[in-house]
Structure I
Amino acid sequence: MKIFSNHLYIVSTPIGNLDDITFRALDVLKNSDIILCEDTRRSIKLLSHYKIKKRLISYHKFNEKKKLAGIIKYFKEGKILSLISDAGTPLLSDPGKLLVNECIENKIKVMPIPGASSITSALSVSGFKDQFLFYGFLPKTENELEKVLSSLSSYEYTQVFFVPSKKINFYIKGFKKFFLGRKILIAREITKIHEAFVREEINELKPFKDQIKGELTIVISEGNTKIKNFDEQKIVNKIKKYLNKYSLKDTVNIILETEKINKKKIYELCLKIKNEKNY
């Protein structure tokens, strides 16, 4: 493969297993004059594994504006530059958009070197429809999260998110409120030693009792937007009211007449409340 100067190469790197890198990616990195890295400390592990010794420049969301002019200067000097992220395909929830647009403005060609991606890896083993939306990292605050999930719940497509493992139970609460009736795949540490997949109906998903570690990719199945999400507490209050007067079967039917909700979900709620005997 011929490597051209005055080009920016967007190079995909492994998401865990160091063997998941293409020959073409290695060729580009070996022939680059400068490699732009999200975190040089992490990137040097990969590069050292393949005995690649190049000049590394830290390029991340906190310094990308400051570094732009200097990077463009390297192109004008005829240097070959590659951009890599900590893992996977750059620019997907990673810095680089400003640089790519600056290169386009300056007539510098931008070349993709495809490879590993946690997005498509998780989607490929989900069993869900392949028409999907990728959002990236979800908001960290409850109000912002609810705004985003409320909007996204109106789309029938499969949806892919990144979430920090430390806050998985916080996000599960949001998923259960806005994506009832759908399935979920929680992919952890994809391609690594402790790779694991949790598959569950969102209705049945329970909070994790123990702290889990590693990076999480969440895939939520396609849904039927005709079935509205609902305020569970509001429905619970209605169920308690009707169970005081009617049978379990009649209560289920009454709720179904006024709420467009999955019958199985309503029956399970009614049964749970009836068994608790605290209403």
Structure II
Amino acid sequence: MNSEELIRLQTALLALGHEPGMIDGLLGPKTIAAAARFMWLDHGDLSVARAAYDRLRPTAVPDITISGIDVSSYQGTVDWKKVAEAGHRFAWVKCSEGTTHKNKGRQARMDGARAFGIPVGGYHYALPKTYRSIGLKDAVKEANNFLSCYGTPQPDDLVPALDLESGLIKGAENHNYNVEWSLKWCEVVGKELGCTPIIYTARWATQSRIIKADKSLLDELAKFPLWWAEYRAGSTKEPRKNKAPWKSWDVWQWTGSGTVPGVKGKCDVNRMRASTLEGLKIS
């Protein structure tokens, strides 16, 4: 089955009262179980359900993919109960930007996710281009701004994320500085929280602001987990674009215009392998 066929199957199962989990076009355990329940109840024979299960099972993703969101003040108040009920199992919340900006409502959003058992982390939007004149001291200031906004880690919190986008400096001569700045921010935040931050970025940013840095710097950057933005809405396949200097992704933001129960307007939606989640927790 392709993703569109799976979405139709999930929608039909839900309408018939068999909860398939998220309507996401992914053949996860909830969808398989719902299909088996439908076959059993429809035919009254457990062997039919087992046959349906076995027929579907080979096409399942080997390491189940789970869904999560990231939000900021743009989304306003989030109903985390509905987010959790929709099957989203992780989240990141914008905490800060630059050296002084503190995202409004960040604490309520993070506490709301925690209250409904959703592992949550904070992210910082990097602005090295704004404070280039003070060099790497800016990375330290921005790291401290994030730390003051984020506060004390709670059980199951996710590692902090550094958002590398248009705040990076253009020009090949600045690629080394952009990477050095990023490494310094991660060093300060990681040391304070006792974890390894994750890097959020996309191909347009890496190609125009990072990739021409010295190999030694790129190798250091690639040691950090990658949260990769590449929009392929409705696809169950992995991102296609070159992720250099990384070889693989840990979290994939697959759409910036998702519709999520409990979130006003459009929302970023992400995927990761279930086995990745524990490794992205602070403790």
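Every number in this text was worked out from the coordinates using simple rules, so none of it is lab data. Keep in mind that what you see is a predicted model, and the values were worked out from it rather than measured. Cβ atoms are built from the backbone, for glycine too; each structure is taken alone.
The table below gives the values:
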{"quantity": "Label whose coordinates, when mean projected area of the Cα convex hull in nm² is calculated, return 17.6 (choices I, II)", "calculated": "I"}
{"quantity": "Read-out distance in nm of label points 7 Å out along Cα→Cβ at positions 37 and 117, computed value 1.6, structure in I, II", "calculated": "II"}
{"quantity": "Comparison of I, II - label where distance in nm of label points 7 Å out along Cα→Cβ at positions 197 and 253 is highest", "calculated": "I"}
